[in-house]
Structure I
Amino acid sequence: MILIKELVNPPADVSWQIIGTTYGGWHIPEGFINQDSICYCIGAGEDVSFDLGLINRFNCRVISMDPTPRAINHHKTIMENQKKGASTPILSGNVSEIYYKLNENILDKWIFLPYGAWVENTVQKFYAPKNPLHVSHSIANLQETKEYFESECRTIKSVMNEFGHSKIDLLKMDIEGAEHQVVRSLFKDNIYPEVLLVEFDQPCPPEKIQETVDHIKEHGYKFCRLDIWDASFLRK
């Protein structure tokens with residue numbers, strides 16, 4: 001933690017706001033996102049309060065990706081309830097805390113894809129967490145378990161091509177240890193979101209996190225904020 005905290009030097013002229021719950025929310029900078037923005041949120045779980053909060057706040061377009069069965073079911077429940085006019089609880093930490101607040105245009109602005117993000121279009125194993133109550137599975141097998149499911153994975157570039165997106169304004173990644181490889185793939189494909197949000201999932205050697213942070217900074221980003229292991233980078 002000390003290693004990467006030393007890199008944080010927030011710009012004095014940037015104000016931050018939090019979108020989403022305490023569990024699933026992120027701080028984003030004021031003035032970077034508007035109704036014309038394209039936002040990709042990779043890693044959803046059962047708390048998409050950030051993804052949907054972006055739409056509620058800015059009326060922008062959001063693509064969410066997560067191959068985990070429970071995440072897919074959560075998305076399905078939200079969509080079905082929205083069509084019926086019913087509310088859906090946010091399952092932060094597997095406990096219903098509050099309900100999503102959705103505007104009537106949410107179905108037109110939100111796309112959910114049941115894929116994982118990876119460095120190539122392929123099928124990968126996603127290993128289960130040790131605690132069966134937890135949602136997130138890991139390509140990197142962070143918790144060294146044996147159970148897994150297999151799912152299609154896509155590069156971010158291929159998803160952008162599918163939807164005709166020439167740029168991404170905000171990219172959030174919470175992908176259970178795969179962030180180190182996917183970040184490098186992102187820059188290799190010349191994709192540079194103005195706002196880059198990366199959770200460095202644990203356990204992970206500090207040296208590996210340092211290498212990835214340095215790699216991001218080398219591509220024109222400023223390391224602006226750290227909330228536990230949620231790191232925020234700005235390129236503008």
Structure II
Amino acid sequence: MTAAPTVLITGASRGIGLEFTRQYAAGGAAVIATCRNPAKAAELTALAARSGGRVVVEPLDVIDHGAVDALAARYAGTAIDILINNAGDIGPRDPGLSRLHEQQFGTVNYAEFRRVLDVNTLAPLKVAEAFAPHVRASLQRKMIFVSSATASNADGRFAVLAYCTSKAALNKLVGMLALTLTPQGVICAALCPGHVKTALGGAGAVLEPAESIGGLRQVIADLTLADAGCYRDWNGRAIAW
């Protein structure tokens with residue numbers, strides 16, 4: 001009988017991170033669900049409370065590298081089958097889109113741009129570094145990086161500079177990590193959840209979180225070392241770089 005996998009998910013308090021947590025826990029996985037402030041994550045903490053111990057909530061701000069190292073040390077000796085770098089930031093964009101110009105040429109908010117790069121590109125690298133020993137010790141050995149089709153030079157022609165650039169950089173990072181980690185048996189993949197009906201997805205989103213994450217979980221389950229460094233949509237379609 002195969003042991004239930006252990007899954008670590010960053011940014012698990014809402015949206016697709018919460019749905020990842022819900023679905024993996026329902027499937028019997030042990031889930032380490034992280035978020036910046038568990039005290040404000042009512043849905044996540046309620047899910048953990050009724051999970052029968054399958055979900056453990058941990059506080060983590062992914063741009064705090066000391067906190068990332070401390071969490072990795074706390075779980076030293078724990079094998080993590082699937083590491084999901086999900087925490088992300090879309091950058092300046094309020095519901096009325098009155099701040100969208102801060103990500104457009106001529107009116108760029110550079111402080112916000114740096115913050116988006118910190119969250120979407122540098123933080124996943126730090127989490128991958130800190131938890132590489134845990135993933136190597138597991139059976140599945142998978143590192144997933146939640147990307148976006150907006151990172152594609154072929155498909156992602158949107159005038160949202162900070163977000164699109166940070167996700168394109170993430171994709172490059174995943175390809176480079178694959179060069180290092182594939183020989184160690186670790187599978188790295190950049191996966192796009194699609195345009196999902198979440199706070200980040202906005203009013204025009206078309207996919208329900210359950211459908212998106214159901215598709216992504218199947219894509220993750222099917223990954224092999226031959227797929228290392230891939231860039232795919234929630235339904236398994238290869239996305240053009």
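When mean count of other Cβ atoms within 10 Å over residues 36-43 is calculated for each of structures I, II, structure I gives the greatest result.
Once mean count of other Cβ atoms within 10 Å over residues 52-59 is computed for every structure in I, II, the highest value turns out to be that of I. From I, II, which structure was helix-only ellipticity at 222 nm (-39500 (n - 2.57) for each DSSP H run of 4 or more, over all residues; to 500) = -8000 calculated on? The correct label is I.
State the single structure among I, II that was used to calculate mean count of other Cβ atoms within 10 Å over residues 76-83, giving 14.9.
Answer for the origin of the read-out: I.
The numbers here are math on the coordinates, done by the rules we state, and not lab data. On a predicted model such as this, the values are computed, not experimentally measured, just so you know. Cβ atoms are built from the backbone, for glycine too; each structure is taken alone.
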